[in-house]
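S.K.: Presented below are the structures under discussion, each in the form of structure tokens.
What follows draws every value from the coordinates through simple rules; no lab data is involved. Everything quoted here is computed from the prediction, not taken from an experiment. Cβ atoms are built from the backbone, for glycine too; each structure is taken alone.
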Structure P
Amino acid sequence: MSQPEHEHPPIEFTQMKHGQFCWTEIASNDAEKCMDFYSNVFGWKFKKSDAAGMQYNEFSTGGEQPVGGLYQIDPKWFGDNPPPPHFMSYVMVDDVDETTKKAEELGATITRPPMDVPGVGRMSIIRDPTGAHIATFKPKM
């Protein structure tokens, strides 16, 4: 699944270091209801986009810079067996492939192998030895 090109200024990932949280995604089974909830509870601002054949809604939590995205889960992406709604935290890494390999050597399961996200960067998703999911990310420079 490719991500849309962004209309806002580039996110300042270069200031982040290996191991720091850099992005959060919210996967929802009702994106509109979810955006309404977070807007009213926390005052988050959402920017809708229909690029790349999917609606991806970047959000900010107080500043102008987006800190994450929210999207509607499409069951077809998961062979009609979608996961429940969830948050996914992304962690900045120096090298997605090496970090993914190291995580696997230390007992992680690779849920999504390293992949390029056009116009954005490189990522992978791992499940730690206790079953929790987390994503690795390196921006396109």
Structure Q
Amino acid sequence: MCASWRGIVRHMAYLISGSGALGEHEVRSGVPVTNVTTAAANLGLPVVEVLDWLSISPRTWVRRKQQGVLDLLEGDRVARLQRLTRRAATVLGGASEGRTWLTTPQRALARRTPFEVASTEVGAEAVFQLLGRIEHGVFS
């Protein structure tokens, strides 16, 4: 098996295993609002900044906290953020390194932070591809 396939298989096994990843069932049934504050703490960012990334207005956030869960699209964005955070930590050697990389402007992303680029699904795919290039030593 070539090195790139080993990396893909290892990454997929990590995602499928009990890695704390939000699965489709959890997203559909409603992601707890506590996942937002946990994500903000893991990234070392204010909750307000993460809410902006998730496209959740302050008024909506108040309602979601009362309900205790996020809606389907918001939960899906939280799952994307968690996947991104885990992937960065895995590729870069730790949570601290991943957090620093996600919040530092990158030349390969037109000097934008991976965190801001990944706020859309298309941007997230670009960030995941960049992490793949870093993992395999491809110059970017």
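S.K.: Once distance in nm of label points 7 Å out along Cα→Cβ at positions 86 and 110 is calculated for all of P, Q, which comes out largest?
M.R.: For this comparison of distance in nm of label points 7 Å out along Cα→Cβ at positions 86 and 110, the top structure is Q.
S.K.: Tell me which structure, out of P, Q, gives -20500 once helix-only ellipticity at 222 nm (-39500 (n - 2.57) for each DSSP H run of 4 or more, over all residues; to 500) is calculated.
M.R.: Values: P: -4500; Q: -20500.
The read-out was computed on structure Q.
S.K.: Another question, if that's okay. Ranked on relative contact order in percent (Cα under 8 Å, 6 or more apart), which label among P, Q comes first with the largest value? Please report the intermediate quantities before stating the final value.
M.R.: Working: P: 24; Q: 18.
Between P, Q, the highest calculated value is found for P.
S.K.: Also, I was wondering about something else. I have 19.1 for mean count of other Cβ atoms within 10 Å over residues 22-29, calculated from one of the structures P, Q. Which structure is it? Kindly include the intermediate steps, with their values, before the conclusion.
M.R.: On the way: P: 19.1; Q: 12.8.
The value was obtained from structure P.
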